[in-house]
Structure P
Amino acid sequence: MTKDKPPSKKPPKGPIKSVQYDLFTAFLTNDEGAVSNAIELWDGIPKYFLTPKQQDRLRTPEGLAQSCQWEYSYQGKPCKVRIQPALIAQDDGRDKAFFPSVTEEMVEEALKKILTDQQYGIHDPDKAESWVKFTLGMLYKELKDRGRARSREEIKHAITVLNRCILTLYQDGKEVYSGPILSDLVTVNREEYLAESDSYHAARLPVFLSHSINRLQYRQFNYARLMGCNEQLARWLYKRLVHRYRHASLMDTYHFLFSDVRQASGLLQQSRDIDNRRKLISALDELQAKSVLLRYAVEELKDGRRVVDVKYTVTAAPEFVMEQKAANKRDRQNLDKAHSLHLVDKSD
């Protein structure tokens, strides 16, 4: 016997006054359309690591699939994410299993950007709930404008996958979260949007994001540059640098290990490590071309003649340095305002 599904929540009928949301949607930039917010805890969960070919191998002849999992670490804690695929009916009436992948990644980033527009985002600080309103047309235009064009059918499919797949997160062996990437997907009253040709929908975003808004645990970054990166690993590395390389400068470098990227990202799954290392170099080359990195150095770590790991040392490009300085200044300003209003403790 299956458990009854809890009733779906509905979005608030109108805007909710929230200083936390005001701070989340205010950027320190000359081009607000080019920036968004990165959230380290949520961004650090490997969610989009299965390619379509890998998904095909996981499916049974009937098109179904068991859950897939990936182990990683966050701030030194052992973590694991388990992904239950979305079951979507096909033309022949049978269900087929789908895991979130690159298109879902792009749609999620677009929705988080739309959330920063107060016409379409709602945040309830007391309930720690965040909602975003959107149409398929809005997502279609946003992705096309960013060079990530998808058809409306592909976007609709991605939203369904994001709504029906289930992520279960474990830390230190204990379950700490279970739910979809987009919760409570509903159609909004059309009478509120008579001037629009598309039907509006609303979705509740993960609680990780809502808590981050409440606690000011997010970071401004160049969303346009992220969406312009062609390689998935380059996008993952860029987000990682945004969170970790906070004091980027031409004098201060940042280093990381191949083993850490392989374990944390889930995106280096070639059978030979030499192929995985080539893939990582390709991602670094793209970040250099996109003016995130000025240069990088590679050092093989050996046990005798055997390569046991690789150390990468990167130097920030001037554009990335300026962006990180702006993000740091915004963080300080937000914290000062939050402390003056007693929204967060000074220890946070």
Structure Q
Amino acid sequence: MTIDRRSMLGLATACLGAVALGVSSFAYAAGYPEKPVTVYIGFSAGGPTDTVGRLLAEKLGQKLGQTFVVENKAGASGVVAANLVKAAKPDGYTLMLGSSSTLSIIPYVQKGIQYDSVKDFTPVALVASYPYYLTVPANSRFQTFDDLIAYGRDEKNRLSYASAGTGAVNHLAGEWLKDETKINALHVPYKGDSAAIPDLIAGRVDFALLAGIVALPQVEAGKLRILASASSAPDKGAPNIEIIGQVKAPGFDAEPWNGLMGPAGLPENVVSTLNSAVNDVLSDPEVKAQLRTLDQYPFTSTPEQFRTHIEDQSSRWAGIIKKANIVIE
């Protein structure tokens, strides 16, 4: 049997195609992830970080074809989870949805912390942030933000404000607000935002800076009232609410955030795969809409931008921590 030149070219092309297909299939089969991925969350189920983490894990699983399992390891504002991830093998199968308090605050206020937020982790991608709302009881004497500030500036008066605990983002935000507006206010720490709600509703504390997922249902129920937002931009947060940093205290914004990260030394191909997947997920209109229902606002970022964000936020809060002399033993 003879084979002409055209047939030989066709056969060669077919063989090359088969080889290329084989290489492509092998690369995909050998690629990350090949087994379920664990994502630690350093807070209890149902909070803002947990809710976002579960949505992200579900969408990453769909996009990358593997299960992303969420495990809550609550304790010490995320320190328990952070230490677990720090000690994990850097292969991409143990990750953490880190938070602003865990990465940019706790290392500066709590003694004995055994991790460095930059050196001991590999940043993958920022995920989302949410603004705090300055919230008062529904029957509060304060009808506006200006009412509250005027009262707090009078040396005869003393306000009180609730937080999720000493060193929590809304504790530091409260201290920052005191410094910016020169009000006299006593900090009253609770074990989480939800724990503060009954006393705030009853008027046993005057105000709190709360996440929308906590505050807005109480506002809709007529139990709390929002005086202002600590948002960084007009397009974040509930509409028609005064933004403190826009006029009253320029530069003031308090927006807790979270981001996906792994142990130090995470391979570049794993980081690249995860970063692309996270950014794709957060660019999906359906995911954006789901986050908006939680009053959460997505980021898209490179790993380098995430690292810079940690450093910038750490610098900001470190100044407030030092000025207010906040320490957790």
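With mean count of other Cβ atoms within 10 Å over residues 171-178 derived from the coordinates and found to be 24.4, which of P, Q does the value describe?
Traced to structure Q.
Where does the value 15.2 come from, among P, Q, when mean count of other Cβ atoms within 10 Å over residues 107-114 is the thing being computed?
Q
For distance in nm of label points 7 Å out along Cα→Cβ at positions 83 and 131, the calculated result is 3.7, so let me know which of P, Q that is.
Going label by label, the one that fits is Q.
Where does the value -14000 come from, among P, Q, when helix-only ellipticity at 222 nm (-39500 (n - 2.57) for each DSSP H run of 4 or more, over all residues; to 500) is the thing being computed?
Source structure for this number: Q.
To test your reading of the models, identify which of P, Q gives 0.96 for Rg/Rh (Cα atoms, Kirkwood Rh) when calculated. Numbers along the way, then the final one.
Numbers: P: 0.96; Q: 1.12.
This value belongs to structure P.
With relative contact order in percent (Cα under 8 Å, 6 or more apart) computed per structure, which member of P, Q shows the largest figure? Display every interim value, and only then the final one.
Values: P: 18; Q: 25.
Largest value of relative contact order in percent (Cα under 8 Å, 6 or more apart): Q.
Identify the structure, out of P, Q, from whose coordinates distance in nm of label points 7 Å out along Cα→Cβ at positions 259 and 275 was calculated to give 1.1.
Checking each candidate, the match is Q.
If you work out distance in nm of label points 7 Å out along Cα→Cβ at positions 99 and 251 for P, Q, which one comes out largest?
The structure with the largest value is P.
No value in this document is a laboratory result; all are computed from the given coordinates. Values in this document were obtained by computation on a predicted structure and should not be read as measured data. Cβ atoms are built from the backbone, for glycine too; each structure is taken alone.
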